[in-house]
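Structures given as structure tokens follow.
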Structure P
Amino acid sequence: MQKKGSLALAGLIVGLAAIGLGIFGNPANMAVCVACFIRDIAGALGLHRAEAVQYIRPEIIGLVIGAFALSLIKKEFAPKGGSSPFTRFILGACVMVGALIFLGCPLRMVLRIAGGDLNAVIGLGGFIGGILTGVVFLNQGFSLKRNYDQAAVDGLGLPAVSVLLLVLLIAAPAFVLFSESGPGSMHAPLWTSLAGGLIIGAVAQRSRLCFISGIRDAVLFKNFHMLICFAAILGTVLVGNLITGKFNPGLMGQPIAHTEWLWNALGLYLVGLGSVLLGGCPLRQLILAGGGNSDSGVTVMGFLTGAALCHNFGLASSAAGTAPNGRMAFLVCLVVVLVIAVFNTKKSSQSPGVPA
């Protein structure tokens, strides 16, 4: 069990990195967002044509490479896979739909709360509800089955893709698209962004940071340690926003956010439920993939595909609110996730297994 002080320090470092990325140019209340940044990468690669959200985000590259490097240093790089990969791909896509209805991943939810966005507080309620629903299935024996040891090359998939993305970002060939306005055009300098991602990736790998596990483990095992890390991130960014004058409490006028309270809650409900079934939040999936877990690599590809679908078919929300197609997609994804949960649940007298 990790010491409380080390988790608090991890949260402090992640919070400071987020503050720095915000100061150097990342969008307000979006210094780091796994969902939004994967969406931007999908746009840069031409997987969707929403011109406002196209940029190869170095933070995502850094998260994966940072986790990969530290796992090698600590001799924890362990290629594993084979645990219902297609199901994980579908769950990843559904989680992305929920995130882009809310407009952010769980990490951005925390950053939005620290910026005073009360819409994210409402979203937190839905997020907790989704996690608690997932815990019910875990208690009933939900499992995507075990994974297996694999060859080293199988665990190098997402780290290799990340290196390729960095090459494309630096070389900037004509087929890579870059936003000239909108959130995709707002970013810190390349090397600053990469450094921030590397730091957060290494810290997240070492601390096992996961925005699902804090609430899940508190309910299942009465283990509240990870909540300390969340509180440290929230407190650090809150203090930073107060010092820099970026704290703006309220529902209206929040950056890259909408005020449809029900859909803020429902979007993160889907994220919470899907992430429990996957065994970790979007950030955790990137970190696991960096450490050699090919199932998490498949899940990240599900995120990427889900992001492309959201913008190709008008599912994603905007500052003006949710889209009709997005609301319908939520219902479809919720049914899909629940069907997966039911058909992979087998009543067992044993304690629930937690893959994250």
Structure Q
Amino acid sequence: MYYRDYLELDKILNAQHPESTKAGNEIAHDEMLFIIIHQAYELWFKQILFELDFVMGIFKKEKIDDNSEDLNLVRHRLNRIIKIIELLNQQVSILDTMTPLDFLEFRNLLMPASGFQSVQFRLMEARLGLNMDNRYDKDYYKRTNEGGFETKDFELINKIETDETLLHLINNWLERMPFFENEFWKDYQTQFTTVENIHPFWSDYKIIYKSGLTQRETTKIKDFDFIFFEEKNDFTDEEAKQIKPTLSSSAMKAALFIMLYRDFPAFQTSYQILDALIEIDHQLATWRHKHLVMVRRMIGMRMGTGNTRGRGYLEGALNHHYVFRDLAGLSTFLIERKKLPRLPGELIKKLSYN
């Protein structure tokens, strides 16, 4: 085996063909940088999709053995994805060495091609769980007119968006958390009078949470009831729609419980997985923000090369395209560590090393 052959460097290093070097055009020095940066992006997108396939394969199992390497490998793969996106964000600074005038030397030669047409990035968003209905300007996002997707790519994205997503698999995984079964709570000592039809732990927790709210935060208890117990109270349909989580109420309770008691050995890996998902969202938001700033610097208020709205579309996507917003929002419902209800002995044994 030879290094060049193994990496197929002849294909890779001969895959840069600047439009500005073709007959009749004036050579634009920075077009080579522009091509290499975007090719590097696509290679890293491929690796992210490869890692996501592995992670989703684990969560598709009917039963995940916490004592096996499964969850540890999931955590490892997710952290790798985070590092890759961090690197992609750093690559923007290299692209920023190109000035707006440098870009204008070859910009018009690119039309109607656009980063908007990156199929791998769209597949990555879809596999993570960015729902079509939750996209900013969804009809504008997926189109086949000039500057949109070719038919085969359009069909592929449609297919992936109907498949199971990581968000859905995470929801199923959280719903299977067994630690609220009656056998673990026989000797639980309630702190307050139990609210009817609510597990005694959550009854205590709700009272503690409510007592910790400031006068300006008192309405958050209504959000608590709706998100964790599906109690609509006096919310209008529109208000309920705004705060309704994409995860089920039982999954949300499980995720909050893991965050609250993450110091127990049984929850450490699970907590780190949830934290990694939140960080992936944050890093992708950073990616969108960096591209927004770069586009604003390069073309101002002009249209994108693919007939996109440039800055306007990027601003909307930045604000709307969060996949794990519900997990990040759980910090709204935390209480002080010193006020956490003490868990019953049977459950403590289950959550601790034997």
**Q.** Structure with the greatest value (metric distance in nm of label points 7 Å out along Cα→Cβ at positions 33 and 273, set P, Q)
**A.** Q
Q) From which structure (P, Q) was helix-only ellipticity at 222 nm (-39500 (n - 2.57) for each DSSP H run of 4 or more, over all residues; to 500) calculated, if the value obtained is -18000? A) Q
Q. Looking at structures P, Q, which one was Cα extents along the principal axes in Å, for residues 97-224 alone calculated from, given that it came out as 51, 46, 26?
A. P
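Quick check: 0.70 is what I get for FRET efficiency 1/(1 + (r/R0)^6) of positions 241 and 257 (r between Cβ atoms, R0 = 30 Å, to 0.05), calculated from one of P, Q. Which structure matches?
Q
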Q. From P, Q, which structure was distance in nm of label points 7 Å out along Cα→Cβ at positions 233 and 297 = 4.5 calculated on?
A. Q
(Q) On relative contact order in percent (Cα under 8 Å, 6 or more apart), which of the structures labelled P, Q is highest? (A) P
**Q.** For distance in nm of label points 7 Å out along Cα→Cβ at positions 17 and 89 computed as 3.6, the structure of P, Q it came from
**A.** Q
(Q) Quick check for you: by distance in nm of label points 7 Å out along Cα→Cβ at positions 9 and 329, which of P, Q is greatest? (A) Q
Q.
Given a value of 0.6 for distance in nm of label points 7 Å out along Cα→Cβ at positions 121 and 321, calculated from one of P, Q, which structure does it belong to?
A. Q
Q.
Ranked on Cα Rg over 2.2 N^0.38 Å, which label among P, Q comes first with the largest value?
A. Q
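Laboratory data are not the source of any read-out in this text; all were calculated from the coordinates shown. What you are looking at is a predicted structure, and each value in this text was computed from that prediction instead of being measured. Cβ atoms are built from the backbone, for glycine too; each structure is taken alone.
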